[in-house]
Structures are given as structure tokens and as C-alpha cells.
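Take a look at these structures.
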Structure P
Amino acid sequence: MILYGLPVSTYTAKVRLALCWRGIAFEEREPPGGYRSEAWRQIVPMGTIPAIDDQGFVLAESEAILEYLEERYTERSLLPQDPQQRAQVRMLARLHDLHVEPKVRALFALIRQPQERGQLPELKAALDDKLARLAQVARPGPYLAGPRATLADCGFAVTLPLAERLLGALGSPLQWPPSLEPWQSALTADPLAQQALSPWRAATDTWLRAAGLN
């Protein structure tokens, strides 16, 4: 399997993490011709990353990829067997993509454009609100949906450390909801998670240094 993406991409890291947790062998490559190039659009018309090529079957969009992996490969599933628990995991994954990740992504403009940093208190308050609501629906045990990693963790495992890194660099540290602290500790102690996130973490540090932030 080929995983197309970029080290700095949070959604590439999300899929990389799922592949590592599942024990699925893959080769990671950058998009042919570069991200959003015409050559890449010939493969993925929307020009987005990540995408996979599984023996000629090309699929984009991280959540679709993770669901495909669940149906295509049965080892080390990241979905529970119980229908209600499966639905809870899928709900948390959607909360990430639709509600929390956009609030973190909004901080990118403050990194690129220092003159916009006056917006930081408002953007941080909006993110804090989403995290407080996440804490109400997640059930850390210690992972977000129980005792083992699931699809619910894949996006948050990248996005929340990114929020912590960005806010720290901007001088406004992230305050973790207390109920999410066991989850944070579990990820830190998870060797597969640390392996999967290492390329993304290094690329993010390089990006912040280029912006004059440590």
C-alpha cells in the first residue's frame, strides 16, 4: 500500500497513525508533481491529501480511507464490535473533523500573519469551548472511547498536540480539560502513536521555526 501525503499534514498523520495501529505495511510518498499540482489532480481530482493506493485502488479523504481499511483488513480493528460503541466512535471522529479540527486550523493564520495575532483570545476561547464539549461526550478509559485505541483517537491524536504546540508558541498555553489528561498520558506512552506522529512533529517544528516561533 502507498500512502500519499506530506509530513506536516495533520490528516496524513491521522491515516499514518491508523496504519501503524493496525499493523498494515505501507510506503509513504509525496504527491507526484507536488501537492495540488496538475499531475496530482490527475490522480486525485480535488488535489487533496492524504490518499492511498491499495494495489491500484486509489482513495482520498482520511475518514473514507479509515473506513475502507476497516472493511478491507480485519486485523487489529479500530472499531468495537458492539453497534452502539461503534456509533460512539464514529460520532467522536466526526466531532473531530467538523468541530475541533477547524478551530485548531484557524490558528494557522496567526502563525503565517503576525499582524493577525490580536485574534488569539477569541480563537482560543472558541477552541476551549469545543474541548469542554468534547470532554462531556468522550469516555476516556484511557483512550477516548474505552481501553484501546479506536478510530475516535486517530484525528485527535494529531490535532490536540498541534493545538498545544501552536498555542504554546503563541504564548497562550492550552488548558487540557481534566478528564482528557489520562488520554493525553496514554498517547504519550503509546510507542506506535509516537512512531506514527514523529514525522509530523518534526515537520511542524520546522514550520514554526521558519515562522520565527520556537
Structure Q
Amino acid sequence: MILPHLYPILDAELIAARSITLAAVASELRAAGVTLLQYRDKNGSPQEILRATAILREAISSSDCRLILNDRADLVVLANFDGVHVGQGDLTPEDARRVVGLDRIVGVSTHTDEQVRIADQSCADYIAIGPVFVTGTKLNPDPVVGIEGVRRARALTSKPLVAIGGITRANARSVIDAGADSVAVISALFAPTESPQQVARDFRARLR
């Protein structure tokens, strides 16, 4: 699997707190050339999540962007998404694979060297490492791994590596230089005076 340098994550609570709709954000990211996009809703009901996934599918329908759903492997199948991303407290990659099948993407989050080692031996298609920097998008974030944590993860696996947590346009290049194939961005997609499309285009330009 080849990952794009930019991997936006659309968080339901973050979007709800801003004066922009999910469809509008997704359309802007599609226009910016984003080719991998994750939707994350930690508190939504299955019905709410499926309504959101339908909105996303419609918003990116004219592009080759692949859609990943956080946590809910069962809903990936119903939504006809391209894959699932699981955390350490969710299904194992093997269990997620049994649900979504062989043709879909399975990603897994890791926060320690040992978790990276275990993920490397799993069926996961890619491994996420983080938080790289301090982040405000989780109530109880794991300890920061730093740039050195990305370097260690790169040495421990040959699987595609996604860095996540506190990544901005100012520090994204350093994360790629440390060995990450891709950077996952959440709150950094939104800037006071720029649209998500402008921000995503700038991220992609900096990461070329």
C-alpha cells in the first residue's frame, strides 16, 4: 500500500463545533486533491455514522479518494467504505480483517515501540504512530512520542507509517523526514483565514 503524504481525519465533534458542514469540508478536500480521508465519530449512533458516511461518499464521488472509517468495522461494510482504522482498545487488526474482508484497508494505531512491533506482525496494511506532538483532539491522549518515536517506529517496521498528533504545516516536513510516509491531520485542517481546501493544498505543497 502506498500512502499519500497527507491523510486528513474528519472528526465529527470538531466539525460540529465549527460553522461548516461535513459535506462542505469533504468537497473542499476533494478539490485540494486529497486521496485518503478518514471519518471519526467516537460518540455517534450507528444511524448517525451511516448518515455521515453517505454524505462523505456523495461529496467525494467524482474523485479517486479512498474513505476510511474509524473503529467501526461493521459499519465499513454497510457504508461501502474502503477501510477501517482501529485503535489499541478496539478490534485487533485480524478481527477487523475478518469483518471487512481481504480487499479493504486495515490501519492500526500504536503509541509504543512494543505496539509497533506487534502491529508489524499483524495483518494491518499501515501503522499509525503517535501522538508525535502535544494534541488537543483527545480527552486522554497517550504520552507524546516525539520525532524520535517516529524514527524508532520506522526502524521497527517496513509497513507504511502514518504519524499523528499535533501535526501542523510548520512541523509536518520534519515528521516525513523522520521516516513517516504520511501525516494525519485533524484540527490543523482549519485555519482562521483559510479554507480547508487552501490548508490542504499548502500541506501537500510542503510535503512534496
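A few notes on this one:
- Taking FRET efficiency 1/(1 + (r/R0)^6) of positions 47 and 151 (r between Cβ atoms, R0 = 25 Å, to 0.05) as the criterion, the highest value among P, Q goes to P.
- Structure (P, Q) behind the derived value 2.8 of distance in nm of label points 7 Å out along Cα→Cβ at positions 95 and 175: Q
- Which of P, Q yields -16500 [helix-only ellipticity at 222 nm (-39500 (n - 2.57) for each DSSP H run of 4 or more, over all residues; to 500), calculated]: P
- Entry that produces 17, 15, 11 once semi-axes √(5λ) of the Cα gyration tensor in Å, for residues 7-86 alone is calculated, selected from P, Q: Q
- Read-out distance in nm of label points 7 Å out along Cα→Cβ at positions 143 and 183, computed value 1.3, structure in P, Q: P
- Origin of the value 1.11, where Cα Rg over 2.2 N^0.38 Å, for residues 39-158 alone was derived from one of P, Q: Q
- Top of P, Q by relative contact order in percent (Cα under 8 Å, 6 or more apart), largest first: P
- Winner on Cα Rg over 2.2 N^0.38 Å once structures P, Q are ranked, highest first: P
No lab work stands behind these numbers, since they all come straight from the coordinates. Quick caveat: nothing in here was measured; it's all calculated off a predicted structure. Cβ atoms are built from the backbone, for glycine too; each structure is taken alone.
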